[in-house]
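Presented below are the structures under discussion, each in the form of structure tokens.
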Structure P
């Protein structure tokens, strides 16, 4: 009898994790803020668990009417363990939620030059008349328009600071690396 109950309990958790995974796979990990992703993950689990509320209460003591009073955390731990081993979308979501945000900065000015070597360096004359150099290493929104639009365009360039190895100085140097651009028309 005990073995049958354990198998049924596992079936319930398997079903909940499959439905939760399906829901989680539809979340837009790149656009949603971490807090919203966390809430959406919880909603996915609760919606998947709702049809099994009787089994959850009988087997695990989880009352779906009390998810805001600690039972939601219990549910999250149980389903999360299943998802961690069976759902790549869940692993991606957890990676996004737990990643540390790098601070993002921005500069406003006019593009005066593109220095094209191994990577493109964008030279921007800022509001103080100083030349700022920002490296273009990765794809970012509107990057494909950057060279087409050309020089003498007023822009706001978002960047993050990264330490990259510079063999000339045999040391890591802090560089500004572009992460976004907005054109000021």
Structure Q
């Protein structure tokens, strides 16, 4: 009988199978390594492009910085000039106001009244004066209320005073100029003294 030794054939098959698995493993490892290398190369390329773009933007920013500073300075100057222009226009609008108010006061002032002070604050005029009688104060109030130049005419106070041994009426009137720059509300009237 012939004897055949099958043992080396089995072992050769086993070795061939192991080699095949090794080749597959090496191929997979190679594909993974190539993939990782490609991803790394693409990322480095993207980073390079971004760095170049960042440099360009920084250079453009440095080039534009003096222009931006100049624009900011011009805007600041424009605001200052606009504020000055507004002040000039406001002064022109109010230029004739006090003159007209004094003209109205002098035209409407009865003979029995003389004025002590005329003050203006925030568009509200306050006139302090003396009168011989309450009728003279009433005439002045009526005349000022009829005036087209004045609004919100109000008697703030009226009290009896003695000057040079003669009884006279001291009064305070407040009003606003019609069409003036501001029309603030008048404060609440002071409680009037009896007999005033």
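What follows draws every value from the coordinates through simple rules; no lab data is involved. Since this is a predicted model, take the numbers as computed values, not measurements. Cβ atoms are built from the backbone, for glycine too; each structure is taken alone.
Numerical summary
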item: Given 0.50 for FRET efficiency 1/(1 + (r/R0)^6) of positions 35 and 155 (r between Cβ atoms, R0 = 30 Å, to 0.05), calculated: source structure among P, Q; result: P
item: Which of P, Q yields 169, 43, 30 [Cα extents along the principal axes in Å, calculated]; result: Q
item: Distance in nm of label points 7 Å out along Cα→Cβ at positions 59 and 91 - highest-scoring structure of P, Q; result: Q
item: Ranking P, Q by mean count of other Cβ atoms within 10 Å over residues 43-50, the structure that comes out highest; result: P
item: Among P, Q, structure where distance in nm of label points 7 Å out along Cα→Cβ at positions 51 and 99 as derived comes to 7.6; result: Q
item: Source structure (of P, Q) for helix-only ellipticity at 222 nm (-39500 (n - 2.57) for each DSSP H run of 4 or more, over all residues; to 500), computed value -21000; result: Q
